Every structure is written in C-alpha cells, then in structure tokens.
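Readers should treat all values here as calculations from the given coordinates under stated rules, not as data from a laboratory. Note that the coordinates shown come from a computational prediction; the quantities given were computed from them, not determined experimentally. Cβ atoms are built from the backbone, for glycine too; each structure is taken alone.
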Structure P
Amino acid sequence: GLMSRLRGHGRAVQPFKCGPDYIDTKFHAAVCGRPSVNLDLFMAGERHVRALYGHYSAGADVCVVEGMMGMYDGYDRSLGSTADIARVLGLPVVLVADARSAAYSLAPLLYGFTRFDSSVTVAGVIFNKVGSERHRQMLLRVCSDLGIECFGFLPRRASGGHPSRYLGLDFSVGAADGVTAAIDDNIDWRHLLAAVSRPCPDKVSPWSGLPCIGGNIVVARSDEAFSFLYQEHIDMLRAMGRVTVLDPESDEPLPADTSLLYLPGGYPENRASELSAARRTINSICAYAGRGGRVLAECGGMMYLCRSIATDDGVHEMAGVLPHDITARTADRRLSLGYRRFALAGRTVSGHEFHYSRFAGGEPQSITQVYNAAGEPVSSAILRTGNVIAGYTHVYWGGEIAPTDFFGAVDE
C-alpha cells in the first residue's frame, strides 16, 4: 500500500525484500513498475548486499525495503534478520505494530524494540488493526511517553485478509487498492519520508570481474512453472553474455547455440499437462544435455528434468534427463523449508528450499552433503548427470560465485 501510494504521487519507488522470498517481490514489481530485489545475508555477504542496494537504487526517488518475519528473526538468533540488514545498509526502521486487543501493553514491547540493539535505528511506528478513535488516542499516549514518532494508524477494516492460492496468497494489484486508499486516509507518509531520509548509497557494481559466456544463455521462464527467479540472477547473466528467455510450454526448441541452460523453480506440477505435451522443447533439452550441455536446474526446474511428475490428476511424463520420479500428490506432500549450504566444485554454495513435492521412492544419492543454517546435515540431494546439476535447493549466485563456477570440476 505504501509503495503504491508513493508511486501514485509521482515517486520512482525501488522495492527490496529481506530474505529469499519470491512471492512478495512479484507484488512489489507489479505495484512499483520496477523489479524488486532480494537482500539476504545468509546467501550473500555484507559487501554484496550493499552493492545490490546501491546498484538497484539508481534512478529511484524512494527505496522501500520490506522486512521478513519479526524484526530480529534471523537464521541464527538475529543474524540475517531484518534488523541485521538495516544495520548493514544503515537504514532506519519503521515498525508496524499489531495493536489488536492491546493498548498500553504495547509500551514495553516498543520500548524493547527501540532499545534492544543500539546499532539499529527505529524511526517510528505505524499501528495496525486499530479499532476506534479511543484506541487511537491510547496508542498516541504510548508514543508520547516513549518519545517514539507515530506515522499513523491502519484501521482493522483496512487490514482485511486475502484469499490463499497454491502455496501463497492471491494478492493481485487490484487487491491492494483498499490498503492504498487507507494509507492516504490514515498514514502521514510525507512525515514518514522526511523522518527516514538518508543520503543516496554508493553505486558499486555487484558483478565486477565476471567471466564471459559465449553462445546463448537460455533462461526458462513462464508465469507459473518457471517463475521463481531473482532479478539479480537475470541481470548477472546479462552481464556475462547474451540471454534468451524460453517458455518451455511454447514447444519451441532450444537455440542451436545454447551454452548454458538455467531452469529455475516454480510450480511445474500446476502445468504438468502443458509441459509434458511440449515434446519439441523436451526433446531438444534431452539432446542438449546428452551431448554435454551445461544445465542448472533448481526445484521446479529439477522436477521438469525428472522422468515424471505425479499429481492428483495423474502421472505426467517429463524430460527424463534425471532417472527419478516426483510426486506432488496431495497425500504425499511434505514441507521442506529452510536455508541450505553445500560444497560443489571447490566452492561453498548457499541457497534455500521451499517445497511440498518429493521424490517418489525415497531421496536419491547426493553428490555432496547438504547442510541447514545451523550446520546440521539434511537429506536434500544435489544431483549430477553429465553437465546437468540439479536439486531442490534454490541456489543463490552472488558475491564470490558465478553460475559457471559450478561446472569447474564436473565438465564431461
């Protein structure tokens, strides 16, 4: 709502999202008309996060960084949390406090948030789910007693929920209209902007010294089956060579000069019939992989390369590059969620997982041990067939790693 209102008043708004979330960035991009960029301190170091923020903020009047979970929730206590990212970037934080069924009890809560970490600056607070004018006056006393700026109140009716869709929320641009209108009526966004104003960050390229990739870098992309991509990955590939986008449902073959194929995540189980029917695309990918072509496939992309995907509608034949079968049947769903780290080709690779589908018949043998954020081993396979590298982990390329590095010790 705030992003939409700022853009509606003529500001160029650059959105960012803390953490590895693919869904919120889609909402941001739809509202702001600019790609939203993820900032994550587990998957990338501080220097790279600063470079991303500086690079993508160019040409923007306002940068809005949406947090994740609670302000201090990170992969290890507060490490990697929204507060940690605010500290690294030197950004002030606007708290959004749920005021439902509470009034002065929010005083100790806000007192703790504003004083817990002296390296993080809290600029002020917006109260959410405010029930009445009397409730509003009680919350104003909280801010007055604590010396905290109050930027406004969202009434409970403006905070209505949104229906769920497959593994996420159905939150179209139109669904944001009510919240956007409520911002104008209830939030002093001009005061907020004045309070959080900061100098423009330094502009540093996040991708200096990248190797060039000859030929054609092909990225699979579609609205649902291959939709989980980081904007910085696409831009990084463009900095390395010529990029072609291919929708595997189009039944078009891979370009003859393909030198790297990237199959990102998404929901291929929701488009299994359409993907299975596009045999020209599948056959060209099989031929490319069979002659040693380099392929990176993650989560949905890996599922597409397997022999089949079973859904509640039946079993759908896929590419068969990987000798495994996937089940996405409702009865077989099992949540796998969290950060991941593993060694590959002499490099340390970071990423995350979020999926309910799984291998039919049990987890296959992995070429490397995968660990979670706590350094504990997890049963998540990284697969290799020729120059095809695949797994459920959404791998992050950033900082010290380029996608070509994964093939350093596996070219065949």
Structure Q
Amino acid sequence: MQVSVENTSALERRMTIAVPAERVETEVNKRLQQTARRAKVPGFRPGKVPMSVIRQRYEDAARQEAFGDLVQASFYEAVVEQKLNPAGAPAVEPKSFEKGKGLEYVAIFEVFPEFAVAGFDSIAVERLSAEVADADLDNMLEILRKQNIRFEQADRAAQNEDQLNIDFVGKIDGEAFAGGSATGTQLVLGSGRMIPGFEEGLVGAKAGEERVLTLTFPEDYQNLDLAGKAAEFTVTVNSVSEPKLPELTEEFFAQFGIKEAGLEGFRTEVRKNMEREMKQAIKTKVKNQVMDGLLAANPIEVPKALLSNEVDRLRVQAVQQFGGNIKPDQLPVELFEEQAKRRVVLGLIVAEVVKQNELKPDEARVRELIQEMASAYQEPEQVVAWYYKNDQQLNEVRSVVLEEQVVDTVLQKATVTDKSVSYEEAVKPAEAPQAD
C-alpha cells in the first residue's frame, strides 16, 4: 500500500492512498464466494451456481461493498503508519477503482493539534474563603419561609404582595384579542407577571370590585402583534388574599425531610447545606479563573469538525431545555459558536494537562465527592451504593475529580491570592467566562 501526505493547512491533511490490485481482487472474490453459498438462481441448486454466473450477476455489488471496506481499513492503516491523529471522519475522493488496476483515493481530514500546555506561572487566581454567620443563617430561614408562603383570604383592600383571584377581558379598539381574557386567574400584586400598569392598577381594589385599566403594551412585547398598542382591560376582583409566612414548626421542618430535630436541628441542617453550597461556589470560581488563564496562555487552533460537533451538541441541549417544536438544526449556528469553541479548546487543553502530568482520578477523592453529594439525601448509604453500581454515573464523577486535579496542578504554579469575604459574596454567581 502506498501512502503520501500533504499538509494543506495547520490542521488539514490531504492523504493519497493506493491499494494494490491484488488486495482489491482478493476482497471482491471473498464477497463473491460468500454470495455463491447463499445465492438463489433459477436452474441451479443453492451453493451449486457456477462462479461465472455469480460474477456476472453480483460482481458490481461486491466491488462496491469491497470499496467501502477497503477505504475504511486502509485509511486506519495509513494514519497509524503516518502517526496521524484524525479529529473526524475523512472526506473521501475516489481517483481510480477499475478492475485490475487497484484502488486509489484521496482522504481529506483534520488532525488534533499538537502542543504542550504552558504558562501555569502566568495565571493569577483569587481564592475566596468565608463562613456562614448566624445572620446568614437567619436570612436563609426567612428565604425558606417566603418560598413556602401561603395566602389567606382578607376582607380589605388589596396591597402589594397580596394574591388576587381575578377575571379580565382585554380589548383593542373595542375588540377582544387572542390571549387577552381569562377567568379565575391567581395574580400576586408586584410579581411583574402582567404588563406595566396592570398590577399597579389593582392596588386598593376590594373583592367584588370591577376596574377598567387603560394600558399600553411595551414596544418590545414578545407578541409583535400587540407591541406598542393601547388596550383596555375590564378586571373583576373575585377575592383578595394576604400572604402569611409559615411558622418555624415541626410541620414546616418536615417539608424538608427533617423530623423530630426541632429548631436547632433544622438550623444545623440548613447551615450544612449553606456550607456545601458555599464550598462549591468557591471551587467553581477558582476553576473558572484557572480555565480562563489556561485559555489565555495557550492559544491553539482547533479542528472545524470538533467545533461543528460541539455546536450540534449545544443545539440539542437547547431544544431539550427550552422545548417547543423547533428542531436543533433550525437554531442559528452563530448562537453557539463562541461557547462551542471555548468548550473544545478547554477540552483539548485539559486533556493535554492530564497527559503531560500523567494524572489519573484519585479514587479516594471520588468516594469523598460521592459521599458529599449523598449527604444531601435522607439515606446517603443507598446513594453511595447506587453510584458504585452504575459505571456511567461513576465515570462522570471520576471526570469531575480529574478536572479538579487539573486545577490543583495549575494552582501549584499559579499566583494565588487568598481573600476573606462574606457568605453572600462567596456564593454570588461568578461572571460568565469570556470566550476567546
């Protein structure tokens, strides 16, 4: 087999492969012999059809089948021989495939970039530390109470944060419009669910009262048919209910799976969850800084095939997350290009750090992470056992741990500044990383 390789760009290779005629004919004859054993030809018993008849009827099909298999096998042999690492399937251009002349074709493909990760000492990381103070815990308890608020009917005028049960009919130029009417709708005043002026216009209303609201849809309203138009809403208030915060009782604690532990036990569990959330938030911020630093210090060109595959993955994820009738390939590529490039580049860099430093998942850290995740459940032992019985889930945890070990490896040489902050600042979401 003859192989020649041309570098057409930094990552693209144009490889010409010539397979000897003897090998081609051997593969074609092998398929014809297989066909002869099972072919049903009128006038002949199965397995007794002359090879000349088999060749006349089936040689073209056997040759095409052999072409596909020979291309696949010879391409693999060629990239191994040339020590190439393809980043995707090749585009194949046949040059010659005539009987008795062998097979010659051109395979065009991209290879993974070859590089060594460097610049760890140029990376600056700010590592936060914080504690959950009693005031932070008290604030979280109030948040939990507000998340579980209930409403009780009130015999008074409506105020902000009250829940109203309303019927309404909306009209534009005296005509009702689609989606502009409803009955028995629950609306919390101040929630911002309705267009500007709607909720404000119901403050002070009482049960049984009817109000007419003259409003204008915002210019940027999602329904372009209504954007910027004036409308009149006739609203009937059926009932007014005021918010009631739940008391910190055993019944309230039980909603969170905490029974017979009392207020102190509940506070202890909430504090543990807050500390767990804070630890993860700090870890994520450190990781983002490390990854940004690796990107800045290691600019590399990436194969178009990998970018295209990652864009397709992001499109599918977007459709799964937001639903609707749209198909992934209907989403514009431009929406995902920057994110896809960042993920592909980081994937290559992280893989190279693992290779250069001969890193393997630390199984003790794997178990520690699984136990930490399991501690949020009522029966953590069962969760731990479940992970170790599911290879796919276990390998996902191993990947997370391996990435943490990459971060630790970088931090050993990076410039790290420790900073004490409040709990609120520690858990505040980090700014979205900038794509290169």
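With distance in nm of label points 7 Å out along Cα→Cβ at positions 23 and 231 computed per structure, which member of P, Q shows the largest figure? Mind showing how you got there, number by number?
Numbers: P: 2.0; Q: 7.0.
Largest one: structure Q.
If you rank structures P, Q by mean projected area of the Cα convex hull in nm², which sits at the top with the largest value?
Working: P: 20.6; Q: 36.2.
Evaluating mean projected area of the Cα convex hull in nm² on every structure, the highest lands on Q.
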Distance in nm of label points 7 Å out along Cα→Cβ at positions 47 and 287 - highest-scoring structure of P, Q: Q
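A value of -14500 was computed for helix-only ellipticity at 222 nm (-39500 (n - 2.57) for each DSSP H run of 4 or more, over all residues; to 500); which of P, Q is the source structure? Display every interim value, and only then the final one.
Details: P: -8000; Q: -14500.
Attributed to the structure labelled Q.
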If you rank structures P, Q by relative contact order in percent (Cα under 8 Å, 6 or more apart), the highest one is Q
When FRET efficiency 1/(1 + (r/R0)^6) of positions 55 and 127 (r between Cβ atoms, R0 = 35 Å, to 0.05) is calculated for each of the structures P, Q, which structure yields the highest value? P
Given a value of 0.70 for FRET efficiency 1/(1 + (r/R0)^6) of positions 215 and 311 (r between Cβ atoms, R0 = 41 Å, to 0.05), point me to the structure among P, Q it was derived from. P
